[in-house]
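Heads up, there are several structures right after this.
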Structure I
Amino acid sequence: MNAFHRGGRPSARAGALLRKLAEMAVTLLLATLVLFVLTHMAPGDPVRLMLGEPEIGTANSEAYRLRYAEMRRELRLDDNLFLQYGVWLGRLFRFDLGRSIHTRRPVRTELLERLPATLQLALPALSLQLVLGTVLGVASAVNRGRMTDHAVRVGCVVLASVPVFALGLALLYFFGVRHALYTIANEAGWGRLWLPATTLGLIAAPPLARMIRTNLLQEFGRPYILAALSRGLQRRQIVRGAFRNVLLPVVTMTALSAASLVGGAVVVESVFSWPGIGKYALDSILLHDYPVIQGYGFVTIVMILLINLGVDIVYICLDPRLRGRSGYGNAEGEAHA
């Protein structure tokens, strides 16, 4: 029996992994369906945008109508909506995101060309969020009720209340126009990185700081903290031990931020003319470029699902107690039966 149970552990864990992958596949399928339908429900006609606004005398001419009908047939926009979805889904299985309506280039190529710029912006912004959010959250929790705590909480509320585009425009005006410390251009570069990265980090840090403060205060009220104080442990050691127990929510929020940033910080990239995939997606939305919008949405959904899977794995690594849940719990329970 022991050998049987020992042999059952890997199969149970493999079954849990297969269930997780099956859930991801169903989620991805439903998300792509919603994405496709909502994209085509948006008002506007991409063919008319491509043809441009015709003269009043030629708007109803036979040549214009023929060209309009021809382009719709070429783009298969006259097909049934679900037939279009089936064709697009079939291409996705071949990792083919289609071609842009306006540039006629593969969407995959255009996204890959702009992805390095987005990563170049996302990584410093995520690092600033982690450092600033952690420092402010710990400082606020340790100094609860003092001036430092009040200052951090007010600052977080102010930053959380400011729209990201307003903060970006204010920083751009102050550093780029008033003091000429920032170069306003339409290209990526390390010299232009610091201001948009700072904008993203400042906007993303307050929720992380508030979450760390709340969880640390909960930990400070637990019996093991009181026991540590009675044994005369240093304050720094106690805070470090309590912080280890709030790592799981920190990982969750960091993963969500990473998915958002890597998926393209659309507003910030547009404000600072940063040539990443977010700005590319926004420009395509204005042009009703369906393949680009759908391709961008699909890539973002896949990244979010993969990051969520990675978070589950990190959870199990950080907290072994989680191995006793779901499929892991069944395997461990059988092993000890």
Structure II
Amino acid sequence: MIGYYVHHQGKGHLHRARCVAGRTRTPVTGLSSLPRPDDWAGDWIRLPLDTGTDLAAADPTAHGRLHWVPRHHAGLRSRTAAVADWIERTAPTLFVSDVSVEVAVLARLMGVPVVVSAMRGDRSDAAHRLAYDLADALLAPWPAELPEPGWPREWRAKTEHTGAFSRHDGRPRPGAGSRPEGCATGREVLVMLGAGGAEVTAVDLSRAAEATPEWNWTVLGGPGGWTDDPWPLLCRADVVVTHAGQNAVAECAAARVPAVVVPQSRPHGEQHATAHALAEGGLATVRDHWPEPRDWAGVLNEAVGTGGERWGLWAPGDGAERAARLLDRLASTGPPEGPVAYADPASAPGTDRSGTCASR
């Protein structure tokens, strides 16, 4: 059995979990505050939230050693107990954290091997170092050809670079359809701002569209609309404008569509690090900040010139299968059968030199 923790912020963590869990041979149980997806085949443990109160004075970082462990928080206590109870009842052979340092540490403290879903950006803080150091493997959804700079040798040695993957990998492109009403002429821009928070405003979008009358703009997320299935819009677009979240970039790559990537502020500089890698690989047109209205025509034309053919480097199409094979391989080792035998009883954990139980 594999336990798979899915963070509830945004949609990317859930999309990745669905992609991988649907391809493993080993049964997978999801653990998350999100509701169970309709297509999830295994069990799903709905976790309590650990938010919702004034935590300013509650030392949520444990003096800078962790990310989120506020003192005396009932939700955190219940959430941690639910994960620990599931591990105790099921004895999983592997646990995946996507992504929580605290959940990864908890699973490893209970003797379960851990895979951490790695993220770009500066992960040199104490909490990330702890999680990445204790992990049996790091799952990196980007290509080895564009590594994250500055990682220590021991992290690189246990990293599985799968390339990016998304729910659209291998999906056939829809047939040519009619353009939406009012868009009979011109080229189409699809703006994808996601569900994890957007810095781009409705005014920013309106001014960009006004400055490019030869382009028709459609906006998903942020101040725009929403669809659970953007694939037809992705395939129809001449250019996609998006942030640099892992999932959004992976979906652009799956569609092989020219893209303008504008990273947003995220902890540890994650999106800016991803955007830097895309620029280095010549995969997309990257701007560190939302362009001025007068610049948009040139930015869109630059993206068309870059094209989408090089997206195969970023997302080869089998990333989820690679991740699933890694999890199956690590989960197949399993726990030892029967009690562990120690050649010297005094070397067993929990005993003193006389072989009697040591107090703690």
Structure III
Amino acid sequence: MIDLKSQTPEEMTRTLKDMGEPAFRGKQVFSWLHGGVSSFDEMTNLPKSLREKLERTCILTPPVAVRKQVSKLDGTVKYLWELSDGNCIESVLMRYHHGNTVCISSQVGCLMGCAFCASTVAGKVRSLTPAELLDQVIFTQKDAGLPVSNIVLMGIGEPLDNLDNVLRFLELVNCPEGLNIGMRHISLSTCGIIPGIDRLAELGLQLTLSVSLHAPDGETRSKIMPVNRAYPVEELFAACHRYFKKTGRRISFEYAMIDGVNDGDWQADLISEKLRGMPGHVNLIPLNDVVESPFKPSKRTAAFQKRLESHGVTATVRRSLGGDIDASCGQLRRKAMEERKGV
């Protein structure tokens, strides 16, 4: 079966021509799919014979919102989507003064094993297809009735562990015939997959790269982020410098503040030293309490920020959104999994 929605307009046109259809049908089908139809029957300007042919030879995998939670505090909306194979993922719609941002997942579960993250509790099941990545944006926008202007790949999963599909998604979401969301409105977060960072640098995409740093020293980082054993933090900093030199794009470093683990002054000093010569931005994240995790939120976030700033490093504290609706990554999926198991 053909996954039409993962195809570019040119590929879709070739697919339709191979079916004996005129070239303009490709553009029609592309427009329908990116408009959020859930079935070929909804493509009302196509002949019935073509709709039946598409039904027989192609697949659509629209997600179903099995749970939707809306924050009473700030209007943040969290979706638990059920995919065509029964697996679940999460997306979060956040409203800012500069527009609406959707945070999407790149995988079902996560292989990376970060000790403070709920996404990785049950491990990785599989990677998402380009269509499944795209559908999170399309169906969030459709359900909310609000235009999405910004995308962050910071949900469940490691985007650079699914890089080929993520790159195809970026191409599709950037299509003028589709959602037409520019690269400068897209952020991609990685825990530090160095080959993926180097590949992004070579491609020169104008997106914002966010690196989940969480500790500047190898000993601490290896304890909380197993990926550090494969890609040591010293090599990660070197890759970030290469990325900046190649692209000229400032990197955002995500840093979850963990009490007594990564919040020492010496660690702020080390971050400042490693970022020298590269205009990085450190985004300090108040830690979310995860039931399975022994880690607690730091009480030194303000002092840590001040220490970084004293070295000339730009540091901000992330504003927490959706705190009353399990809006942090992986929490809603984990609860749904427990309910299914009867826990």
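Coordinate-derived values only; no laboratory data. Worth saying up front: this structure is predicted, and the values here are computed from it rather than measured.
Identify the structure, out of I, II, III, from whose coordinates helix-only ellipticity at 222 nm (-39500 (n - 2.57) for each DSSP H run of 4 or more, over all residues; to 500) was calculated to give -11000.
III
When volume of the Cα convex hull per residue in Å³ is calculated, the result is 139; to which of the structures I, II, III does this value belong?
III
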